[in-house]
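Next up: the structures, one after another.
Read-outs throughout are calculated quantities, based only on the coordinates presented, and are distinct from any laboratory measurement. Since the model is a prediction, treat every value here as computed from it, not as a measurement. Cβ atoms are built from the backbone, for glycine too; each structure is taken alone.
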Structure P
Amino acid sequence: MATFRIMSYHINGSRNAAGEVAPELSAAVIRAQQPELVMLQQIGSPIGINSVEQLADRVGLDFYGSNTEGGCAFLSRYPLNHVCEQSLGYGGQCVQADLKYGDERVHLFNLTLSWNFRQRREQVKLLMGEQLLDSPSLTCATIICGDFGLPLWGSGQIPLKEHLKRANFPGWRANFPGKLPLWGRDRVYFRGPIKALAGSIVMTAKARKASTHLPLVLTVETSETREVVKVKKLVRLTPKQPNPICG
């Protein structure tokens, strides 16, 4: 069992609510919440290719991912392995990784989806397919989060509800737009032995200035997430039975 603090944060290319490049604001918001894992969306800005690494330095976490403008990345206190990116089409992005926490492993999916309902429907199909969430290699607890591109329920979301469990925290989920949040555009879903113990939308004055999205912060707890290999019952051979392997 493991408990840790996560944040999902659409940083809007390090631009603040007024459209000005201000990476120090988003860094201050992250530091104040002291998360152990941050899943960033809409990274990249005109201040240079190393902006995400600079953000990682400012908050004291390690950076995982690429500096693809408009993409997703991770900041983490714990080692992440098997980090890979995949386009969801129509500008949608997904970055996948495995978090190593003691003897346990947690699969991570950090993504952005389109506002267009037809595009979003195709993106969700790809997300739920064999290359991503339906992969047989996913044997542990899974966190899926990011900007789902939709203020209200609509096309493409039903498959998510059927196969994933949305975090039951926070109670009030509106986080967009940052100055006057009306919709829960950013979301966290779970699959497997993991749940939220607590959570909130960060609604401080600094957070309202730092981005057009307010970040989500959750305390999550896993159960046993190590892979269990099932071994079939062996059949005892009698002298009259031929060996099924050697014939």
Structure Q
Amino acid sequence: MRWLLTTILLMSAAMNLQAQEGVVLLHGMCRTAESMQKMETSLRQAGFSVLNADYPSRTALVEALSDAAIGQALANPALKDCVKIHFVTHSLGGILVRSYFKRHVEPRLGRVVMLGPPNQGSEVVDELGSWWMFRKLNGPAGGELGTGANSTPNKLGPVNFELGVIAGDRSINWINSCMITGSDDGKVSVERTKVAGMKDHVVVHATHPFLMKDKMAIDYTIRFLKTGTFGEVRVK
């Protein structure tokens, strides 16, 4: 009977550990937490505790947004019992994570999955960033996401955490795509989603606004959070 009791206790401990892994979701520019609801539901069904964070993406520069959004998320009581905290981000949300963990240390930080991140900036910002309407729509952070050497994403350098990147190669915005070199999702090229230090990279046939709702992208996200790899497509 002792071996049976030991087995039950070990299984219970394993299940409890899984339940104590949390995930913070960070939406993209001009979006809200509602855009991440499908991802939130899928992650909960996969056994994670999920905090779908909302933040005012159009109100401040990247550094200020990251400190507010991520600092508040990590201090949220919903995650206080989590022994590990992962992040899943869309677009700008990925740059917030890079900015925050370039300047802060979090012992509980787990894995990070970024969907459509402008990790090397976007040519769309190069072309339109100076326009009054662009600044009005996207706020201060939007203007930081160009491809120049002094843009915020390019100044952040290599990532120092376990990262998987999911890029899209389908566009429904042909005007933006005309400004972008190579395959793109209507906002950022596949190539510019990559960043030094990432562990894995995969491409799905989805467009930028809907990457976080794409079933394959969600499946890849869960796989990476659990195993540290997308499994089928490796970084080249």
Check: Where does the value -5000 come from, among P, Q, when helix-only ellipticity at 222 nm (-39500 (n - 2.57) for each DSSP H run of 4 or more, over all residues; to 500) is the thing being computed?
Finding: P
Check: Any idea which of P, Q comes out highest on relative contact order in percent (Cα under 8 Å, 6 or more apart)?
Finding: P
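When mean count of other Cβ atoms within 10 Å over residues 68-75 is calculated, the result is 20.5; to which of the structures P, Q does this value belong?
Computing mean count of other Cβ atoms within 10 Å over residues 68-75 on every structure in P, Q gives 20.5 only for P.
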Notebook entry, point to check: Where does the value 39, 31, 22 come from, among P, Q, when Cα extents along the principal axes in Å, for residues 116-219 alone is the thing being computed?
Noted result: Q
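Among the shown structures P, Q, from which was the value 3.7 of distance in nm of label points 7 Å out along Cα→Cβ at positions 20 and 36 calculated?
On the way: P: 3.7; Q: 2.3.
The structure behind it is P.
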